[in-house]
Structure I
Amino acid sequence: MGYVDEVLASVIEKNPSQPEFHQAVKEVLESLRPVIDANEEAYRKDALLERLVEPDRQFMFRVPWVDDKGQVQVNRGFRVQFNNSIGPYKGGLRLHPSVNLGIIKFLGFEQIFKNSLTGLPIGGGKGGSDFDPKGKSDREVMAFCQSFMTELCKYIGADTDVPAGDIGTGAREIGYMFGQYKKIRGLYEGVLTGKGLSYGGSLARTEATGYGLLYLTAEMLKCNGSDIAGKTVCVSGAGNVAIYAIQKAQQLGAKVVTCSDSTGWVYDPDGIDVAALQEIKEVKRARLTEYKNYRPNAEYHEGRGVWSVKCDVALPCATQNELTLDDAKTLVANGVTAVAEGANMPTTYEATQYLLENKVLFAPGKAANAGGVATSALEMSQNSERLSWTFEEVDSKLQGIMVNIFHNMDDAAKRYGFEGNYVVGANIAGFEKVANAMTAQGIC
């Protein structure tokens, strides 16, 4: 049994009932085989892979809070600090009923390589809770966030661990958490990113993940003799990433015809109306069933089905494992040329392999959706310098970072004989920087 196989078997044995974590580790280590085989003796001697797949530390804690009826509720909070070899831990806080330790570990592991790919000095971490902010009053959300931060504040700091937003954690939640951190620790520092503009937030942070996804997708198409302009695009999701991916795609000349939420999906042959989508989701916090009120020619369907629509480019922007093998087969049959992940690991392992085998350009999430964390790191820089950059300055830096990410993963894939395989390229490019830093710092 080779070194990679030994580590994979150990991860499954030590972390039972964590399938998302197993999947993330397998996807990364399988694609790293050429690098690991070339350096197996040194890596095995230093147990580099064993140290890479084991978090530095993981916290799980009780979060009690009082609802509007006076009833005490109890949720479970998590923070996994995975690897800080190239900088302080950095990664979002996910608030969603599906959150458990395995999902947080999968996200934190992915974050190591995503953050490395940005070229910025940030390590990998992730956190969150099984609390669901949907349907809660502002006061209930504040009560939860204050209780959550009362415990979390013991383990984070501007030069230690800098959380950010994620699914369920927007500007409102970050504001409540920042206020509680400041009150307890007595520090006004850039300990959270995604903050409001009035207290240290960065312009373009809201748009960053969606915009970054399109900057990388456009560069990938350009370098393969194509152009995003004129393409028909299918997007899943209707949250922050999806909305701004749709907006930027349309600015670049593409036509986006779908979006979705947890109850159903919309097909709009005339192109998704971003203003209507923003009003439904960001203002009303309503369901996509309302979209037809704005666009009578659009179709609303219950359940899932975004990937049944014929398109040139598919951008999964909702959640993990939403694009299955059957979906991949449908997309290929319908002539898709490129898939880029806006969410974290939204394509199953089998679907990813099928797309690669059928010569579909495929940009993995750790590269394609790195724009959010890249801009979070830019927010950290602005906080440290007590400066605020213009939208155009941040957007320009973001575009440069995403273009560089594409070329770094493209170059890494070519160096190891996997030209065009950006899954292998992204993992190798992210891994090499982390592995070199870990080796330089000794066994710690």
Structure II
Amino acid sequence: MDAGGAAGMAVADTGATGVGDGSGAWLAAAGPAARAATRVLARSGVDQRDAALRAAAAALREKAAAVLEANALDLAASTARAAFRDRLTLNEARLESMAGGLEQIAALPDPLNRELAAWTRPNGLRLRRVSTPVGVIGMIYESRPNVGADAAGLCLKSGNAVLLRGGSDSLHSARAIHAAMREGLRAAGLPEAAVQMAPDADRVHVAAMLAANGTVDLIIPRGGRSLVERVQREARVPVLAHAEGLCHTFVHRAANPEMARRIVCNAKMRRVGICGSTETLLVDAPVAATLLPSIVADLRALGCDFRADERARAILPELPAATAADFDTEWLDAVLSVAVVDGTEAALAHIARHGSAHTDCIVTEDADAAATFMGGLDSAVVMWNASTQFCDGGEFGFGAEIGISTGRMHARGPVGLEQLCCFRYEVRGDGQVRL
């Protein structure tokens, strides 16, 4: 099939209700259909939901050529810089990762109807707290097409319906992936309205979802700062959001030098456009003169550029000087801010001043220093001797993630099945009446 044919297949098979006329009519029909689907999902057995996930994974593999052709259309139209093109790009390995992620979600225990707590009152009433779906999730995302598959898979397994609004950059890819998810629902006998996608990337759909109190139970934005800030500012629906991924790696004076070099290179350069990429390197002063030159040489060989403070430039004068704003910048590119600090407390102070409470790491062989560092942060994820790029739902064993939460709600870090559930109380009595 040529690229035009792939796009035509994807557009015709969106399953979206309404048309892309800018009127917001899509949500008026999609919302009630999603609500009805939640009632079916909540009563469905986990075997049926797992069958839908496995069938969707099979459909992704079967339609791999069409999905890649659709992605080629998005890439051809994109003018984004290299790091963002990487986020947009699909290939056979990434498609297989998406399909494998759906199968991993299917293999996880059922998150629904779990007994979270149980107790008996003095009057004989027996109470249980039991996990239940949230309901209808509104997922607003931008350029990463795999987000649609991850969100749909996690919502389906946890009994939630999801309304997807992708960005214009990845629209063809998202439509093709959505078609595979619908095929999985059909194969398992579950309502296709459980996973719906806006018919286009018109911003009117975002506005409608943000105002849909009573129709949408939770909004999850996944994208850049402007998107998240708009959602938080305008939403009339609860929001589960993440801030920027301004992640730090601190190389402590007791770090194993080879380990530090390996971790920093991976944390920064494995994929520079993801939110778990390290954006700032902090090096402890006692080892900066010996270790910083080798770390910089390693990174430079991988194509990294730098923004360094005065103390780092005293060691390596050729490094570009950092401006006041650089340590507050999420580069999402092959650029690293570098600072020399005086010990763990100074590193903690720097992170508190500039960080976004996403993911921060210490590299050290000193367990006491690691404990001080990890206990002194309020970040959603803190790491010891591991690349910050491990902040990922799949790497955490969640199968996938619907986002990384840096808020202070029940969900922090990678958001998986457990975080997409709420609970109800079940009370059982023997005729008790309240006096």
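Since every read-out is calculated from the coordinates, none of them should be taken as a lab result. If you're wondering where the values come from, they're calculated on a predicted model, not measured in any experiment. Cβ atoms are built from the backbone, for glycine too; each structure is taken alone.
Brief remarks follow.
- Parent structure of the calculated result 1.9, given that distance in nm of label points 7 Å out along Cα→Cβ at positions 161 and 345 is the read-out and I, II the choices: I
- Which entry (I, II) yields the derived value 19.8 for mean count of other Cβ atoms within 10 Å over residues 169-176: I
- Of structures I, II, the largest value of mean count of other Cβ atoms within 10 Å over residues 49-56 belongs to II.
- Answer label among I, II for the case where mean count of other Cβ atoms within 10 Å over residues 145-152, calculated from the coordinates, equals 27.4: II
- Parent structure of the calculated result 64, 55, 43, given that Cα extents along the principal axes in Å is the read-out and I, II the choices: I
- Source structure of the calculated read-out (relative contact order in percent (Cα under 8 Å, 6 or more apart), 15) within I, II: I.
- Which entry (I, II) yields the derived value 2.6 for distance in nm of label points 7 Å out along Cα→Cβ at positions 113 and 281: I
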